[in-house]
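Nothing in this text is a laboratory measurement; each read-out follows from the coordinates by a stated rule. Predicted, not measured: the structure shown is a model, and the values here were computed from it.
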Structure I
Amino acid sequence: MRGKISFILSNPRHHAEILLPVVRELQADGQACHVISLAELRGLTTPAWDANGARIDRLLPVRRHAKGRPTTVRSDQVPRFDLRRLAQRAVWTAAVGPRLRWLLRGSSAVVIPNDAVFPYLQLVHSLRSRDVPFVLVQEGIRFKLPCDDEAAYGRNGAHAVCAWGQGSAEYFRSIGVPADRVQVTGNPRFDSVDPAYWKQEGEKSLAALGLGVAPLLFLSNPIELQGYGTVEFKLGLFATFLREARPTLELLGVPLVVKLHPHENPDDFRAEAAKIGMTISVSVNESLFALLAIARAAVVMASTVGLEALVFGLPLAVLQIPNHGFAFEYVDRGAALGLVPGSIHHGLSELLAGSRQTQGTADAFVERHLSNRGSAKQRVSEAILSVVGSC
């Protein structure tokens, strides 16, 4: 008799939106599934998920620490790498490892969104030592990063790697993942995205932010965790964007909304705007999809949200990261405009006029990176069951 299929996730939003549709699909087909949430280990809270009857367990009974407002870790506060590794080893050995091994007992396969960071890296080593197969389901866009830890993503022995599209499949193969283990499944998060529905929700977000017209979205992410400098470096780049974008935004009457990653502190961004006397709206709780549905255009640095903006048909720009260029291949493949510090106002005028980007180019880019929209949950389910059946 086959054991349960266990799903482990740590982000209660996008991890859940990717993996829970697969859980529900497998449960509906009679396959027993088990969901383990690491949210509390990250200082987050596991919500009441719809898992179609699957058992849901939290790794920790309470949040590891209070998380009212994100706390920015400045460059002079970053712990030494070797000390961090020692601390993680201690936490894994004393608590996380034994708890996960207990929760995973009887699993015929384990499904994870990451295999290169704590505690996923330690987990996959444990699974391999016990001959338990695991499946890696891609959690975000993949490209070469300065961060050494991230370079290992996908290369830790997964029996199957579920890639969102051909672009990601090419990436995984290029870093040494065996071709027969890479399956282009798509991303279940986008199987049922309805921009018309989200436009209604977006109108509510617009009202909550006190805005009367469609804004420009600055979609931030913690690039410092990807190896792109420090928090101060990122905030300096954001300040440069504000100074150069301000004349164009004020001329056209376009408000700016800054949508943050949960690891970012909204006060940092407000402070940069206050230094130059600029009014911005910082979004913390509003739904990303709702904002995308009512925005005029979007700007990213090195984030998956650029792909999501294209799904919603938004003109997209990528802010060049000094000494690193444009992240991912948004600009290289013509799906986005490049904003270069020193001439941001020119590029922003083009972006807001929609004068260069064609919908055909954007659609082709989305198809390259988000295959099988509408059936991705079935494709991921099939990939998982193929691993269970072969072991």
Structure II
Amino acid sequence: MSSVVNNSNANSAIVQTIEASESLRNPNVYSTKEIFPPHSMTYSKCESSNGSVTSGGSLNFNLNKYGIASQILLHIEKIEEDANGVLNAQLQLNEGDIFNVIKSVELLSSSRVISTLTSADLMAQFSNMDQAEFNVVQSTAINVGASTGSRHTFVVPLCFGLFQDINLQPNLSFVEPMSIRVNWGNVKATLSAAGGGSYSVKLDQNNTYLQVRYKAFPEDKVAQILDENYSQPELNQLATRFYNENQVSFTGDGTAKDYVVDLKNTDAVKDFYIIVRPVYTDAQGVAGNARYAPVKINSVKFTGSGQEILSLTEHETPYLKLNAYGNAEAVNLVTGVFALGRIVKIQTGVYHRDAMTNCFSLREINAPRITINVAVTGAHTIDVVEDCLAIYSTSSATGRVNLSLSN
């Protein structure tokens, strides 16, 4: 029965051309797929070394030299106390509260900051996930957290540029000592209780820690890694880092207006993220309130060197994020109160995790500018977050890690 199709294909010019291609591969000819060396996997709890959990303060964590770090999770617990310092169960948090608690997180190598994630960077990262990935973050970090009466738990993934690819993950056993510094935003608030009086909401420092996932190879594989990675004076790795343009503040009157952000960065940028959100205050309502959530952006225009690069409406901007197949993707676009799909991503290439598909070098673009149109009431801020190319160098002699080139 199949001879009819096969005979027809034998007379097709395009089929014959395909069969003559070097790319032709028969999937039914068995070949072993790529195999990674078997290795150990452990999670290690990392307690803080110094600092405090206070508004405007910071907490430091020294990462252990247990192998290659492949994941870092920040565990935070918020508690509620009444006026007498007694725990009670009236705790009410807004969805997305974690973005006000965390001001920024820094990755340090021998006390030098080599990468930073601000609260806006975290929002941009999460909005760039596919829906299956985002479901985990939404339930553990963005929603009000797992509650046990007067306590809410949040787990936030800290994915710096050096952790976004298995080929980039730092070998903490070899490089200079690395650490994480968490800079806090608004961690404590005094709120009015429903039945009168007041209560305070704050972080529990005793239950603030990191969970770090390590992988360790057998000795022969460790020797191979060191020999192949560090046989030259330096190991150079192409990764990414975030850059935040100066935040723009404005007060809306409910009518649709244009607001401008002038881009001062000169790096090579893969993706731009535009976030408009209300200014933080201590006032909180019922759990799930979207008081600090990103708001809808009506239109976006990107100009530079006197040319219009793009000008898209709210119905067109969701198509800016293209996957490797040319289809548009969006996460949490219309569902949920805290809809990160309202963050607009200007993507210079296609969405492909295993390739650098494009970038805009802002150095030679004259007066690059992003103009947005929104209709909001009250005090708001605009964050333009840029995911930029960066080359990190590691000294083979000392294990010193530096940001060596960003443009």
Structure III
Amino acid sequence: MINPFYVLVFSGITVISMFFLKWSIFYNQLSLQMYMFFIINTATAFSLGFIFRKKLRYKNTYFRIKYPKLIGGVILLGFLFDILYSKEIPLVSMLTSSGSRYDEVEHLPLFYPLLSSVNVFVIVCLFYSYLCCKNKVCLYVALLLLFPFVINVGRGLVVMSIVPCLLMYLSTKNMFLSVKKIATIFLVLLSILYVFGYAGNIRSASVLSERLHRTSTDEIILSLGGATEEFKESYIPSEFLWGYLYVVSPICNLNNNILIGISEGGGDEFFVYNFAPQSMQKNMFTKFEKDKSFLVVDTFNVSTAFALPYSQFGWAGVFFFQVYLYVLFFFFLFLLQKSKYKIIYLSLFSTSMLLVWFENVLVLDVIAIPLCLSATMGVLKILCRPSYGSHTAGY
């Protein structure tokens, strides 16, 4: 499951399968162009994944974090400083309906996003160390480091931390799962989707209730998502509609983009806004506003990693985006072939491929910075190897 090409195929098939549920009147049509693009994209990814499958296998090397408690303590201390600076805890403010909205809390500039990105990297490293050495301290510290993301209502940060770990864990298991294991995984996924939807209902209650003239959290999401009568009359909890909308809306927005055929941007902006971390983008160009006129519904405003390249240069932009992305991947993979950070790099890149049908997460600092850290530390370990007599890898 750390073969990013297979992960992309799995993600695409999951998205299309959920689309055919057609729980929303807003998201129930795709064009022939969209279907053709999906087939070509997934077929190409599957072929690359099969060709390079031996280079992308999980290997349980000896990767040990030397001072997990110390590293965890330093990171938690950093988040404590941020709380003292902002003078509020977003989760508490949200639950008590007091203070600022979770997305309007004033965190420490530069420090908080950098700390969050480093925390994601450390969580993934700690979990990999646990898989390699079975040191439960690493596992406990990794779980503890998720707590700052939870109290800051960072659902995306939690996802970016858990998914690479989950992909590594699944890679340690046999490909052939028993019926019991499949049922367990299915129930876990359903539970996650339900909790995700429940959190979405809580967050939307205070923000959207007045705008939509609805008081019930169920009514808000049913109205916002354009739930079909069949869904309303079914026994499926409304919380699951959140997950469905987040999965399906991006490809439908991309489909709308293709039909409208918006064109904007230049060559320099193409590379900056599709590949550079967002923290760097602000310093390279003036603020960039994406054209959102192609959105089916304004609230669900993501449209896969391919929407911006298409908006800029049409299908040529999509083609160059995909080629450049794969070239970058193989370049760093080549550098890390003999590094024990290779698995961490693959898990992070596989995470970006899992989410490519939703958004270009490669430009998010919480993925871009950990990817850069894994590549940098991996290369440094290789260059410095002759000066060490130990076979230990880690911090």
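Comparing relative contact order in percent (Cα under 8 Å, 6 or more apart) across structures I, II, III, the highest figure comes from III. With helix-only ellipticity at 222 nm (-39500 (n - 2.57) for each DSSP H run of 4 or more, over all residues; to 500) coming out at -11500, pick the structure among I, II, III it was computed from. The correct label is I.
Have a look at I, II, III and say which one yields 53, 47, 26 for Cα extents along the principal axes in Å, for residues 20-139 alone, as calculated. It was calculated from structure III.
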